Every structure is written in structure tokens, then in C-alpha cells.
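Pasting the structures here.
Any read-out appearing in this document is the output of simple, stated calculations on the displayed coordinates, not a laboratory observation. Note that the structure is predicted; figures quoted are calculated from it, not measured. Cβ atoms are built from the backbone, for glycine too; each structure is taken alone.
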Structure 1
């Protein structure tokens, strides 16, 4: 082979999926390539009516568009443009060179004949990175083995449905529950459920208070029933029970009340339960008891991951446990310190606020205090904050390295001071403000008065969309986290002495998506907090197309699942879970899908850069 062709062959042989072709096919492919040079701003293909062609970028860069200025992707050296080989090419699809570009090209049908014996290469040719990623995520979901994810609430509502009326006496209701061996009753009025009674209600609201057993059950029933649809999974039931701190859920279908499921029903299906653990935490009488309960968290995460749960399920469950520990620490502090002098709200920031925690992350929290606070009142809040922050650290939630905790006086302030913080961050975006914005624009009340945060949030969502300079600075700041892809779409690995030759799945994979979702949310004034909720809510708005939203959701889920599997392996081996994964742990197919996920993120970052013209800041 001539020297020039050999050099091209070596280049092609290093690029997936051509790196898996046999030597003889690679030789034929190299000889069949044509070379094209396109100046910056030029269209691809150069000839409008040319046959559909696959392009391999040797030098330069190209942008893929759908319709006017709707950027779908950006490709650079070593990338492969398969878009013209797809089964259906959008009528408004076009490609432009954004730099002087050198391409190796081959007609799609000719290439397909060359590689017809390798289905994986054919599949690559006929699909975009986003399409390949979507398929990978779908396969992940189909392979999920969780009984809870694939068992529905209606499936375990069997047997006779036991009900009573609100005017039934407590004694008669207790007798009815005993006869049928159930721990709860639904109270019906004119065929409509109006209340729920459990054996705990009878103990706590009747026996313990000395209430007469001939009292109607309406006096002790729970009136606002939290319920579930029969078609919802037991995992949804688990999350709802954990969040609402209930142990019984009435189940409804189209015909009405179908039955009741309990925490015992769920534990019978899948063993260890977050509902059980949070219940244990609520009863803990000491810090040591909370420390022992928190040691179960890695087991919970491992079990959920093994069951096939994704980040939404794992994050919700782990965050619920963190919230339960935090609330119990606050209650223990209050028992020692007495009643707070004024209303307040303990707030969580970051991943806890977004309900995206994995086990034992660091702390990000603060206190919003009523403006009625007097100069001497801070002593109470300082003592409470120190107790809770120290307790969380003892339970494995390490102190925030940046001291973003309620024990720091700066983050333990009256509501008007907090309001001032946010207004200053929006109106005067400087480096420290932007760093804090990326933490404190994700907030949720864990305990206390939610209205203290709600007023601040309403003001944020009113002001942020109007300040394009702030959003531009937020975008520029977010772009410091880039997907770890280099030339030839190889991974750029960490080299810090501690995690050498690994990928940081959190900061290089998930954080770019989290940051973009936050920017879309602020730009549109959306109230959603979790990353997935923000991406779904922003879909179809001026800030984010429906296709872009779907692609980012797929990337987020794929990278999240890899991270959970990596951490599950570490937990099984008795190691502390982290975010640093060696690419050697991945199969060849997983490596390609991860690269596709990173390409999706790169494309969406480029779109944000163009929108806010961050190069001009």
C-alpha cells in the first residue's frame, strides 16, 4: 500500500467502529475513500444532489443543523458523520463547516456492502449518537430485574376489601380488624372513601389518650388520604411511603377503591426497605442510634441498584434517609435546647435538594430564619446548627469543604438577608457568586416553615429570566465542566495522583447536564428542582427543544446508571463508593455508548454557548 494510503488507513483504524474491522476490509475501505476539502462556512455535501455519503473528519469541525439555527450536533477531528446514512434524513437537515475541514468520504450504500458481515458497524453507520444512546438506555430499562419496578400496586391487592363507615365505633372497628386479620380500615361514606384508620391510630389516638371505645372512628381517622393508582409500581409506592412517612396506601383503579398495601407487603416483596429504615430513624433516641442506622445506607443503595433501580429511585430513597436523619437530629437538638425563639426553615442545597444523592455525600445546608429574629436569638440557632452538622458528619455526611453549612453564620440568616444574597448573585454575577449560585439555586426545605423559602424562590424565578447577563455568566461558568473526550473520541482521563487513569463520572459527566438543566430552569422561570424534572419541564420552550431534552435525559440516565453500577461494585467489595471509574471496567459497547452520551452533552453545551455568546463576556 502506498505511504499516503497507509497513513489514511492508520488514521481510520484508530476510529470506532472501524477499529473492529478485519484487516482486508480495512484495506478495501481505505482505497474506496475520497478526500474532500471544505472551507469554513461551506455546505456538506458540496454537490447538492450527491448520493448519501458518510464523512470522517480528518481535520477541522462541522455543525449539524435541523431547520434554521437548530444545532443538533458538532463534530471534530476523528468524528464520524453518519447522518446522511440514516434510514430517514430530515428534509430540513443540513451540515456546515465551522472551520476549514478535510474529510474522508464514502457513499453510504458502498460502505454498507463492505461491512455487511458486521452488524455492529452497520448499526453504527445507520444511527446518530443520540439514537444509539436512546437505544442503549431502552435496553438498560428492559434488562432491569427489579421485582418492585415490575410489580404493580394492583397486583398485590387481593382478598376481601374490609371497610367501615365513619360512625362505626372504635371498638367495633377494632373488632372488625381483628376478625379479618388486617391492620387498617378504609372508612366509606356513600361509596366514597373519606378516611383511613390504622391499628396505630387506635393505640395512639384512643387507648393512650383515654378516649372512649364507643367514640365514632371519624374522631380519630386520617381524613386526607394519600393513595396510589393500581397501575403504579411498588417502587412508586415505596417512594411515596418514604416521602410522606406513611405505612398504609389505599389503591384505586378505574372502578374505585381496590385495596390497601402496607410497608409489610413491600418488604415481603423485596426485603430491606427504606420505609423500615426511616421508621427506625424516627424512633432513634440518641446520636449513636442514628450512626448505626446510617450504616445501612450503602446496603440500601446496593440493593436498589441490584434490583435495577435508576438514579430517580436510588436518589429519592437515599435522600429520604438523609432527610429523616436530619429531621431526627433537629428534634434531638430541640429536646435539649427547647422551643426555637422564632420560626425557621432548615434548607438542603445541591444533590440533596434535587433528590439525587448517593450514599454519604458531603453536606450543603443552611437556615432561613424569620425576620422577627432578635439579636440574641442566634445563640439558639447556632447551637442547633452545630449539633445537626456535627451529627450528620458523625453519620457519614462529611462537613462541606467550602463550609456551606448552617453552622457557618453566613448561611444562618433571616429571610431578608437570604433574599439579598440571591438578588446580588443575579444582579452582580462574579466568580464567587456564580459558584454559590450553582449550589443555592437548588434548594429544598427539610424541616420547618416552607413558606420562608417559597417567598425567596418566587422572587428568584421572577428576576432570573429577565437578566440575560446573569444567565450568560451562569452558562460560561458551567462550561468549566466539559465531557472528557479528546481527539479520536478517546476519553480524557484523570491524572491527580489519587485517581489516575479514571473517568470522573460526576464532575465530567453528570455535572454538565445538571448545570445546563439549572440554566434552562432559571431562563424559563420554572419551579422544578430535580435535573430530570427540569429537563422535562423545559422541553419545547425557547431555551430547550424537545429533542434536546430527550437526548440530555438519555445521557443523564446512562451516565447515572454507570455510576450506580460502579458504586455498587465498590460497596460489594467493602470499599467506600466514589465517582472515579476506570474505562477498563466497561465493555467495548458500553465505552461507545458513553462516548455517545458525552457527544450529546458537548452538542448541547455548544448550543448554550452560541445562545448566550459566552465568548464575548
Structure 2
């Protein structure tokens, strides 16, 4: 329960499917009457039954918060992956949250199933007994598939009861899909004797069977009756309209709501409930059915979704491209503020904004951290990027829940690695809103993933450039980079009289330190002198590690070399006093001043400066 309302968490897939949209709308309407809020966790593609097809977006099911969830609904046939559904169910059991499994059966769940056998039997009897088919043929799905085999058994039972001997040559397999069904139909048409009816195990196969028959000049239903099963929208858009049986998830809403009401009242944990499919009579079996108003309405809806999809696709593709080229996380998020995207919040892993790591390398993570980051919120009045606790779900949750509309969660990913999750909270949602979900999620994944990848590439480029340009011990320029920078500086000064000061610093007693305290101590001494030099010269100075323990700085423009020398020695004295090393770090300095109109050959400048530095070092030795 959350904010005084019970929470129903729905795990499903492909919300852009029109039948799924009807299901969501009807279910949410009924749940509002039960003072319940619907949280939807969805993937945008079928996961199928093999674990090889589990994609990063399936991490969305790990977002289910069982501490606030009163009921979990698992759309087993929609998700199409036992591993995923088992994880959801086991997590719910650990939190004592009841699970309703729709279109699947588990003994430890409440199961709501379609009575597919009864629905398919109605179709077969309608074709054989009402229309009198004498040579019926069954187009199954996959061979040895439980649904396909069950429907084949029903087919065999009915034809045998009507005095027709059931034989294996009365069965073909179309794998529940278009091309295999077309291929199977072509094989049927090679026979000497054609069937008078082809009864298909689903609608997609039936529609394609009709298409092949038409291509061969065979009329449906005059020459061959064709029927489907499932009741998808397309059966009303094809010619002739397809006779089928409606098994859409929207038909299960009354039973789901009935079970949820029982859960609230009695706390039931197990049980099986059956929904009877509805026979859909259309023209493909020979029945006279004319409903042009319904067909026209569907065509208008399809037309609207299709063309808006095309328009939105171009806009969203441009958004993804612009996000990928951003170099700032705020600018990247601002690309999403368009008329195409609304009522949406994006929460991302905080690691996405750490450009110093390769987010996509070797990552097997399929979940999210407790502490995340608000990347985008379409509510301009409150939007700001900030750290965010995942247990708070989304910002402004209380306000959004007041609308009574469902909250829809999707995971967006890149290179099959989850980046974060998006929550849609449509205010006055319609069919088109749902249809745009996959496009928007793909846009965010592609755009943000490209941005994260680019930031890491820029980071690597900067590191490589630093490795190429700078000495690894001191952080000063190496000789090659110094030469390039110095030549560039000379070109800039060409034709002008600019003061040039060259300072050469040499560490005193490096051999003594190395011999008595080790090369690690010697490296530390070199590093301390280099830092003291860099911190003492003006910002525009070019500093280079000239030799093993020699550092050189070239300063263009006015400066006070004596002050630089004073500052460097003071820094070294402070270091010695603070660190208390058993050795003292000191340096000798040579200074040479000239201007850009004089000899600026590097070797000449070094030679002149080195002479001054050596004189100071010699004076120190005499003093000792």
C-alpha cells in the first residue's frame, strides 16, 4: 500500500500492442473502483522462451517494490520467459505478496487461464458441423509445442466425432508465423486433392494462408474456408474478415478484478480460474458478417497510429543524434524537452555520469543501485538533475498518483547494458501514447548511451594526450611537447619585442638521496622540486622536465625572477620542515633574461641559463 491506496504491480511486455492497451485501460478503470493504483513493469519486445534472448530491458522486473505492492500480476504468455517470471514470483513469495499468473499455471500462484481447448473446439465445430466441411485441414504452430498439440488433439477429436477419419496428412505446421505458414500452404496446394477448410492455430497464419490462396486464384470461403484463432485486430482489416476466437488479454479483466477483490477480502493464495474465449464470426468461414462502421473505425485508428509513428520516428531519431553529440549531462537531458515527449521521468545509474570509467565494459549488471540520479523530468516546474533514492520511485510521486492513471516503467539500455529506467505517467492517456513508448525508450537508450560512450572516449583521449605530452613523474611537459609549445609561442611573438625569462632548476644532492634512501626517495625529491617550480612561476610559463633532475621554465612577458627564486626556496623549506625527512630537498637555480628579438634558439637559451645555475651550485659547494 502507498499513500493510502493499494498497489497492483503488473509485469508484462509490448504495451504498444493494441490489445494490451485495451487491457491496461480496462484494468486500470476497474482498479480505480477498488481504490488501487496500477504500477506497470514492461519490456518492449518478446523475451521468448530461451534465456539466450534475455535482454537488458528485462531489468525492469527488478524494479518491483514488494514493500508497497499488494498484488503482483504476471502476464506469462506476454513475457514468454520462464526464468524471468520465476524470479518475479519467487521474490513476491519472499515478501508474502500474492501472485496472479495470467495465461500460465503454477501451483503456488493464482492462475487465470483461457480455456483454449473449448475456444478452439467451437471454431472446429462451427466449420465442420455448421458449414459441413468434409475435408478439413489443420495448420498447427510449432511441432511438439504444447498449444499447437492441444489444438491438434481438439481438431482430431471433433472430425472423428463427425465421421471424418483423422490422419497425419491432415496436419501442416506454420510455426505460428507468416513465412512458415505461407510455405506450408504452398505445399498443401501441390496435392492432388485440396482441403475444403484450413483451420489455423492462430490468426497470423490464417491471414497468410488466405494471401497464398488468393495468389493462386483460390477463393475464400467459396473454394476453401479459412479460420484463425486469437482474435487479433488484423482479422477485421483483411479481406475477407477472418473468423476466429478472441483470446485477448482484455477478455481476462473481469476475472482478474474478481480475483483481486477476493484477495482484498479473504486473502486467498492459490486457485485456478478459467476465461472462455469468445467465438468471432466473420466472412472467411462463409458466414455473412458486415460491420463497416467497426472496420472503418479500426482503419482510422490504425492510420492515425501509423502516420504519427512515422512523424514521431523522425523527431525522435533527431533527438537521439543530438543527445549523442552533447558534452554536458544537463544539455543531454534538455534535448528531451519536446512536444513529442511528455509525462515522463528518467532515473539513471549514477555511474553514467562518471566519465572516468567504461560503463559498458565487462558489465553483467542487470539491476540498479539504491542511490541513483534524476536525469530528466518533463515537469519543468520541478525539474533539476540530482542524486535520487530508488526507493522513492520517482519525484512528485504523491501528486502523480492523485490522477489515478497507471505508472508505466521501462528500462532503457545501450549495448545490452541497462542505463536506467523511465516512468511514464500519462495524464489523460490515449492509444497513441502507449504506441510511442518503444520509440521513446529506444531514443533515450541510444541518445544517453551514445553520450556516455562519447564522454568516456573523450576522457581516454585526454588521458592519452596527457601521457603523450607530460612527464609521468613530475606532471611537467616532456621534451617533445615542450619543444612544440615553445615553437608555437615563438610564432605568436614574431615581430614583437616580448621579454623572455628562462629558469633552470637542478635538484641538489640527488645521488646522495638515491644512494642512502633509495630511488623512491629520489623520485619524491624530483617531484617536490617540480611542484615547487610550477607553483612559483606565472600561469603562462612553459615548464619541462629537462633531464633526470633538471626542470626548466620559459616565461614570456614581464616577471620578477628573484621573486620566483624566493618563492621556490620558501616552498622547499616549508616542505622540509613539515615532512621531517632524514634528508633535505634543495635546488639550485639559473636565470637568463632576453627578449623575442634576440637569439631564441633553445639550445642557446639552455646553455646560458645552465651557466648561471652552475655558478650558484658551485657557490653552494664553496660555502660548505
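To test your reading of the models, identify which of 1, 2 gives 0.90 for FRET efficiency 1/(1 + (r/R0)^6) of positions 275 and 451 (r between Cβ atoms, R0 = 41 Å, to 0.05) when calculated. The partial results should precede the final answer.
On the way: 1: 0.90; 2: 0.35.
For FRET efficiency 1/(1 + (r/R0)^6) of positions 275 and 451 (r between Cβ atoms, R0 = 41 Å, to 0.05), the value 0.90 is produced by structure 1.
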(message) If semi-axes √(5λ) of the Cα gyration tensor in Å, for residues 211-562 alone is calculated from each of 1, 2, which structure is the one that comes out at 33, 28, 22?
(response) 1
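Which of 1, 2 yields 22.0 for mean count of other Cβ atoms within 10 Å over residues 11-18, as computed?
Numbers: 1: 17.5; 2: 22.0.
Of the options listed, only 2 reproduces it.
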(message) Given a value of 0.85 for FRET efficiency 1/(1 + (r/R0)^6) of positions 3 and 339 (r between Cβ atoms, R0 = 41 Å, to 0.05), calculated from one of 1, 2, which structure does it belong to?
(response) 2
